[in-house]
Structures are given as structure tokens and as C-alpha cells.
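Got some structures for you, see below.
All of the numbers you see were taken from the coordinates with simple rules; none came from a lab. This is a predicted model, so every value here is computed, not measured. Cβ atoms are built from the backbone, for glycine too; each structure is taken alone.
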Structure P
Amino acid sequence: MKPLCRVCKTPLHRLLTLHNMPAMAQNFPDAAELSEDNVEDLKICECSMCGLVQLDTEPVKYYREVIRAVAFSEEMKRFRLGQFAEFVDTYQLSGKRMLEIGAGAGEYLDLMQAQGVETRGIEAGAAGETHPRIDKYYLERGSSPLPDSPYDAFFCLNFLEHMPDPKGSLIAIHTSLKPNGIGLIEVPNFDMILEKKIFSEFIRDHLFYFTTRTLTTLLEQSGFEVLSCKPVWHDYSLSATIKKRSLINLAPLVDQKLKIKNSITSFIKGYSKKELAIWGAGHQALATVSMLKMNVNFGYVIDSAKYKQNKYTPGSHILISPPSIIEKKKIKAILIIAGSYSDEVVESLKQNKNRNLKIGILRSDWIEEVS
């Protein structure tokens, strides 16, 4: 049986096997341990659906821990200070509460705190145990609420690729953010690895290899809007700025419904029910007629489609008639609800012998009267 994608649970396709690879990147044996040090084959696969490249292997034993050597790099420190200052300034995060996911010993946490942000971190390993603002914690699907959540923002740097369930972890982050919460995520840049053919960038510790496209897809599937995604740090990393996606506001549609109702009331003023007809038995017309209870004021529905004629409109139960009903019943006003076919219906009605026929087209939230 083929292994399944850790994100979308569909079959993986084997791309490549690298032999004689170190079993762990953070295992440095001393002389007495050399005989116990192992190598293994790395099976590199691609998801047949989402395209995410990943290893077919179990995570290393310390995957919950962040182990960094960045404290030894002055260049990296300068880069992070500039990056964090820009992040805080762009999204007006000064004085706000921010959480680091995978804080290590707090190297980045302190640099972010220096930008005027109130920071906390979570770290499952021993590295953060002595830091006053780091809680011992690992984030995964089904986790209890994050310490002191909700937060205004978060950052997670070169840790997501280690997580066996990155989507579950991202969803857990999503639930711990305030509305419109901002995030900064970085992962190794697989676009660059492919371009430069750097096979040595594959390593057992990194379960996932993200391109701009696959990282964006995962973030969007986890409830985030991707504001930017670009290479940084000599192109070795992909840096994505994201925002917690808000639910769509449908209140304007309710307002539109009221506007339409008022427009119809004005259009039919002075006419009796038997003098009024609606042209159109498509889905827009059927929904409008039923929701606004237009069967109270309109006696007829007209449609050129013969298979609809002599049937009744769903919900509102108005008999659907052919266009000949206009002359037969001496209809005086017609409201067209036919979407993109409305103007075509107007042209056909203009050929009608009844020159006093009042014609209106229901547009988005108003009625256009045509002569």
C-alpha cells in the first residue's frame, strides 16, 4: 500500500531515494558512540494531489525541539533585527502580544521583544526551560488553547518543516489568534533547492520541502490569507506573511434584499395583481419571487422555455406561462428577472403590440425602467 500525504491523505509518488544519509542531523556521536551511529535511505515523495514534497519516514526522536546555532552568527542577528523591525512596523504590532512557535532558547524571542512587542514562546525541548517567557509546550491538532491566548500575532521560523502534522499545528495556531491576527512563517526554500540542484539539502529532520506554491496552498487550507511569500536569507528560506482569514460578511446581501423589495413596491404601485407579470423562471427569479413573497402582487410568471410552461414556480406556486399570455391577459407591467438574458427579453417585448406595456429590469439592487 502506498504511503499517504501527511497533509491531504492521498497517495504519495516516490521521486527519489538517497542512500547512505545520516539518520539524524542533530546527533553528533562522540568516539564511544561511533559504532551506534547509523545511516539510512531517504525516500523522497510527492503528493499526487497537493504536490507537496515530503519524506516517507518517521520523524526524528527530537522533532518537537528547536535546536539552533543562530546565536553564533552576527549576520543572522542583523538580518532578523531588520526583518522583525519591518514586520512590527508594517502591521502596527508595537505594544501587541506575539507568540513564537518553537522558541528554542529564546534567541529570536528576545530580538522580537526589542521591537516593542510583548512576546511569549512555546518550546517542547529543554533549551527554553530557563527563559522567563517560554512555556514548555508542543503545538499539534487537538491541543488545548495556547498559553495566554488569544494573541495578536505569531512567528514560526524554520520549524514547520519538522512537524509531522503541519496543517493540524497551523489550525491550532489559527484558533489561538485574535481576528485578523498576523503571522510570519519561514521554511527552507525548495524552489531554490530545485533550481540549484542541491541534493545535500535533503535531511531526515526535514519532513517537508515547500515551494512557494505548496506553502501557500497549505497556509490557505489552514485558514490563513497569504499576504506575501518571498525568498529571504540568500534565497535559502521562504518567508510568508499571513493573516487569519475572517468569515465573509454577508450583511450587505441582506441590505440588498431590502432595497430590491422597496424598488419592486415602487414599480408595481397602481397596478392590480392580474395586470402584473414576472419574466423569468431561472434560479435568480425563483429565489427572488419566493423570498420576497411576490406571489402576493404578481399574477403571472412568463418564460420562453417550453419545458417550464404550465408548471408552477417552486415555493411561490405561480403558474409559468408562455409569452402569449401578455396579450391574452392584457398584462400592463412586466418585471424582468432574467440575469444576463434580461436585455434580450427587452428586445423581444418591444415587438409587442401593446405599446403601453411598462417594462422593468431587476438589476443588482434596483429596477431599471425601459421604454
Structure Q
Amino acid sequence: MIARNLSPLLILAVVITMNCSSNKEPEASRNISSRVFGKTPAGETVDLYTLKNAKGAEAAISTYGGVVVSLKVPDRSGVLADVVLGYDDFDGYVQNPAHFGAIVGRYGNRIAHAKFTLDGVAYTLAKNDGENSLHGGTRGFDKMLWKAKPGSGASLELTSLSKDGEEGYPGNLSTTVVYTLTDDNELKIDYTATTDKDTVLNLTNHSYFNLAGEGQGDILAHQLTINAGRFTPVDKTLIPTGELRSVEGTPLDFRQPHAIGERINSTDEQIVLGRGYDHNFVLNRTGDGLVTAAKVTEPKSGRVLEVLTTEPGMQFYTGNFLDGTIHGKGGHVYGRRTAFCMETQHYPDSPNHPDFPTTELKPGAVYRTTTVYRFSTTP
């Protein structure tokens, strides 16, 4: 309320100040913006949301596939570069055979022979990786149009409903994924989901990183540490054998820092089968909270990526199947080993391995998992 004994001029000044305050830009709009990114083949509008933190870092997220389209973080001199592979426009993401940046589900990684049994019922999935099912099938979460809701600060909530029987999976599954870009240059991803029928679920993000900047050559000189003493060896179709094998004495031992390229051409059977690194690591952890899964340093730029997760495993993949046929941002040719993925997850083919940590989700339970990609620099 304005006091009655104020002069008319003073009253006018107070009213103007109050009006300016009432028109102050909301916090969310200062940290997040959006634009139309394109249209799906069915004519649906796809939006691109850009999150920006107080330090100038940026993350752009598409409502199609929940794709991390770009992620700009500083080097040791403060110069920003986009450190994830992808495309300049939406058309590249319609096919997106490499799953650049996408939310992967319902089941990240492989399920053997595209089959599993749950509660005595056999379920058959799409075969899209030889005889196996990979990353949710023919139309997984990476090809879904998600509903978006900006949150407070630099955060974005995406929601979806996967109907019972979609891609062969049981249960109506409601999923929420929240991306948050913190002022500590962390991209935090929180996943939650519920079902009305017993099902299996294994969600992850499939960003391809090059800490020198996307399109800036291979990642073989990046220095890597993985917090894992065991891994799940695979057969010739990259399905786990069921063994949890020690990394001791193998090229998969990253308990101390090694250049990614130091042993990538080893004659070790597992490296040969994967054509490089394409393996699930069993993380060293106690309890259910966040643990450090990996740390990667790019020597020239000084950029450092730490991966923290609540998940029991992490798939480390070195872009072995990129073959130069994909032209990405700025026309950059994405050749073999020009990026790496760190897909935090439960183990591949868990529904067919009762000894692996379970991926079953039941009605009344809530699936919750968090992964943080933390960026910093060396001096």
C-alpha cells in the first residue's frame, strides 16, 4: 500500500518501480529457452530447449528422443566447445542409427535372441542387432516424442507413456527424465518410472563425447580411469557370457589412468570381439548412492569429465562402428573412434541372467536412477 502523505511525483515513481518489478523475467526463462527444431515424419512439432548456467555452459535437449543435441563446456582457457557428436538440424535425428545423445529404453544395451521370460511368460522383442535386440528395439525411446516442461533454474522435465506391448515389452510404463545443468558445470540426469504390470527396465543416455570438441579427431589420447575391478565378458555377438571377470592383467584394467588408445588394438580376445572397447564394467560400489564410475581427461584442452551414477554398471564404448559415413555438425566426418560413450546402466541381457542385478520393475514400485556428467579442467 502507498502512504497517503506522499507527493504525486513520488507516488508515480513508486508505481513505476512496482510495475518494473512485476515484469521481472522469471528465473526459468533466464536459464532456459526453446525454439522449434523440426517436424517428425508424422508432422508433429519437435522443440529444442537450451539450458544455460551461470558460468555460460550450455546444454541443448530435443523433445524427440530426449537427445542431448549439444553440450558446450569450457577448456582450461575458458573457451567453450561442443563436446558431443550429433547433427546441426533435426533431419539427422530421424534415423540416427548411432543413437547420438538419446535417451535409450526400454532396455539399454542388448537382450540375447530378442527374448526373455518374466513370471513364466515368454516375451519376444524386435531383432535389430543380428539375432539380438538392442537399445529398446526398432522404435525405442530414442524415437519417441517426449512432452517437455521447463523446471526452475536450468532444468527440463521430459515425460512419456510407453503402452503395454510396445516393442514387445509388458506393462504401461510412465517415464520421467529430468535434465539439469548445474552451476558446477554438471549435466545431471534423473530418471523415474512406474508400471502397471511386471516388466523390465534399463534406461541410459547415449551421448558420444570428444573432450577436444566434436569433430576434432580421435579420442585415443584421452586419459581414462574406470572405477571397476571386474567386467562382463562377451561372446561374438557381444552378449555377456554370465561371468564377472577380473580386469587384472587385461586391457580392460583402467583402475589407474591409461590413454584410451594405449591398448585398444590388443590381440586380447575381448578387445578383438568388441573391435575395441564395447564392454560393461562392474562398478566398485557399496550402498545405493552416487559413486564415481569414470574420469576422462583430454590433455590439450584440459577438459575433464567425471561420471557419477547410482547404477551398478557402465558400458564403455569407443565408437568402433563409426565408419566415416556419418557427416555430423558442420559437415564433420565421424570416423572410427572419434568419440566415446559412457552408458551408465544395469548389465546387458540381465533378464536372461538371474545372477545379475535385477532389472524387474513391479506395479507400486518406482524406478529411480541418477547419473551426473561433471565437467572441469586441469591447470
Q.
Quick check on the output: 2.2 is distance in nm of label points 7 Å out along Cα→Cβ at positions 83 and 155, derived from one of P, Q. Which one produced it?
A. Q
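Kindly point out which one of P, Q the value -2000 was derived from, the read-out being helix-only ellipticity at 222 nm (-39500 (n - 2.57) for each DSSP H run of 4 or more, over all residues; to 500).
Details: P: -7000; Q: -2000.
The correct label is Q.
Suppose you compute mean count of other Cβ atoms within 10 Å over residues 291-298 for every structure in P, Q: which one lands on 21.1?
The read-out was computed on structure Q.
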Q | With relative contact order in percent (Cα under 8 Å, 6 or more apart) derived as 17, matching label from P, Q | A | Q
Q | Cα Rg over 2.2 N^0.38 Å from the coordinates reads 1.08; which among P, Q | A | Q
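For distance in nm of label points 7 Å out along Cα→Cβ at positions 115 and 219, the calculated result is 1.4, so let me know which of P, Q that is.
Only one of P, Q returns 1.4 for distance in nm of label points 7 Å out along Cα→Cβ at positions 115 and 219, namely P.
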